1. Just checking, which of P, Q has the largest value of mean count of other Cβ atoms within 10 Å over residues 88-95?
2. Could you tell me which structure in P, Q was used to calculate Cα Rg over 2.2 N^0.38 Å as 0.94?
3. Say we calculate distance in nm of label points 7 Å out along Cα→Cβ at positions 8 and 48 for every structure; which of P, Q gives the highest result?
4. So if we calculate mean count of other Cβ atoms within 10 Å over residues 56-63 for every structure here (P, Q), which label has the highest result?
5. One of P, Q was used to compute helix-only ellipticity at 222 nm (-39500 (n - 2.57) for each DSSP H run of 4 or more, over all residues; to 500), and the result was -11500. Which label is that?
Structure P
Amino acid sequence: MKKVMIIEDDPAILDVLGILFTRAGYIVASHKNGNFILKNAFDIPDLFIIDNQLSGIEGIEICKHLRKRPETMGLPVILLSASPYLQRQASEAGANVFMEKPFANKELVRVASTLVEAG
């Protein structure tokens, strides 16, 4: 089974994403912030889904950190944000895909599956 790590500080969105990806056949690891990423204290998944606006550190900074590590530099990252103005910054940080909130759940799962299959 493929593993997805979801980092989202909104409990409702985190729950919905967990349910969506579990139903899509993924093993889901859910986290409310990404501070542990900077400590490299995690099992490496097949895909990261990261909200940008988090407490402690922004998703763009997490993405930059992931791109610097040999173990995670090639793994797909989807960056989520309510701000439509982060597209360029997300791309520069190394995110494979930027999705603006609100997003269509089916589209997120489709994009994620395409990224994982390509990886």
Structure Q
Amino acid sequence: MDVLIEQEIALHQFATRQSKEEVSRLVHPTFKEVGKSGISYDFASIIKMMDGEKPSKGRIHSQEFESIQLEPSTHLLLYKTAWVSELGAKSHFAKRSSIWVFTGRNWQLKYHQGTPCDEFELVS
């Protein structure tokens, strides 16, 4: 589902993450996350974390998106990510899973998990 992929990628962007209005639109108030570090987060903790973020010259590359409908208003989004530095070095490879729910007005991210994985070839 294209809108979920677009919204997921938007959450990877520094500008989106710095807008509390955008984050509140995209992330459900009961949001939970288990990061690839194993640390758990909730809505309040990610807002606090995003407030302290500094701009970076690198970027998150994402690929191999797969959307699985769990219920008409609930989708599981699976994909892979890698960090690409400003010099093109690739690191922090992970498999990602996100659960998106339709609230009646829009889709919101309700759960996210990142799991470290072996290096993979990046594709556009």
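Where a number appears in this text, it was derived from the coordinates with a stated rule and is not lab data. These numbers come from a predicted model, not from an experiment. Cβ atoms are built from the backbone, for glycine too; each structure is taken alone.
1. P
2. Comparing all candidates, it corresponds to P.
3. Q
4. Going through P, Q one by one, mean count of other Cβ atoms within 10 Å over residues 56-63 is largest in P.
5. Answer for the origin of the read-out: P.
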